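As structure tokens, here come the structures.
None of the figures in this text is laboratory data; all of them are computed from the coordinates on show. This is a predicted model, so every value here is computed, not measured. Cβ atoms are built from the backbone, for glycine too; each structure is taken alone.
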Structure 1
């Protein structure tokens, strides 16, 4: 049975970003649209990744998933670091909520924000190209797992960071490069062999590739393999974050 405390924490974390939706939802949607206008205008008609798929159509799922991932990470990481700095995190730690419930509440709210932003990006950009929906279930699965994985990474980053510049370093030197180098703007088959091999070490690539498969039925790797890799990373990160919550690492001073 779902506890009242868990529902309250999910509500609190969801309301936290929704109260400033202009900044947390509308701004990322505008940023994604600008990416589409710039890259789509410059490269559409000059680059074709898959047969019968325009570059703009190829780009849209990548932008949607990039927005989902970045905003899911931002939600849990920013919430936790703010609570630590202002000192109100103690009111959550003192509740009878289990570590699983705290983890699930933060991640679920991150998924909600990630999917809200992703849906907004999709609704704005879908008018720029004809998209097919070859496998809608894959779209939903990878969107949810990707948001959950980045929400979990955000939780880990928020636990580890003790000030905003540490969190910014985590985002700027890990999350941002991994996202941009995951095939959002290109297919890895256009890269030299060495960089193709490097791209296969990036778990973000499998999230983007699997999500894009749901639209076109075409991908750089088999979607089942992408699902296995993303699922494995999510489980490992979830176990790590719960371990950190349970130990009180950098949470109790």
Structure 2
């Protein structure tokens, strides 16, 4: 069984002491690929360094909405330079977050729009973050449209109706650990219905740890719990689910 953790943040201080063991456990759980996702220039550089030193890891570069205030003059040129690295497979994570509001909303929208346009220019897929901002984010996507390289709505938290519109736009939908929580009935319903060729898996490590490890630090090996839950919901074997999701990730991110 081969698994693809399409969204993790393992180049962070939470893993400084045991990163090699974390990667070893991931391989032991069947994880063959990991996208380490940047959220500002510093983390994007770390993502590239990690990918250079670990063949199973790929990098994504971008400014998270929380970090929109760090996107100063010339940031798009800096991202463009980073994105030229051969281990970079996507632009992200980018988007809107109206839950924590760590950056002014007007600035979040500006930086999101600019990065969407940059991804189209560079021919890279986008990794999109959306929290408590469904309406405005969908409005921007309807206006600007997804580029030919495609994209993924990471850690999906919206309705099935919203998912259907995203699928019609060409998006993949990625499901994380919360699908294993007992009270996640809406997410479970979405996970049942996503077409098999548009479904991705992720951990968002170190966050959103699935049951039975909820409350502890997340890591890529735990994606196996998410895969097992979704396979059960869809009434298929977990190996079948893992195979299709991994193929989807390789297709979206251009991994041969």
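Figure out for me which of the structures 1, 2 the number 26 belongs to, where relative contact order in percent (Cα under 8 Å, 6 or more apart) was derived from the coordinates. Label of the source structure: 1. Where does the value 55 come from, among 1, 2, when percent of Cα pairs over 15 Å apart, for residues 60-115 alone is the thing being computed? Matching structure: 1.
Comparing percent of Cα pairs over 14 Å apart, for residues 172-243 alone across structures 1, 2, the highest value is found for 1. When distance in nm of label points 7 Å out along Cα→Cβ at positions 12 and 220 is worked out for each of 1, 2, structure 1 gives the greatest result. Among candidates 1, 2, the computation of helix-only ellipticity at 222 nm (-39500 (n - 2.57) for each DSSP H run of 4 or more, over all residues; to 500) that gave -23500 used structure 1.
When Rg/Rh (Cα atoms, Kirkwood Rh) is computed for each of 1, 2, which one produces 0.93? List each step's numbers first, then the result.
Numbers: 1: 0.99; 2: 0.93.
Corresponding structure: 2.
Can you say which of 1, 2 returns 0.65 when FRET efficiency 1/(1 + (r/R0)^6) of positions 164 and 236 (r between Cβ atoms, R0 = 30 Å, to 0.05) is computed? Matching structure: 1.
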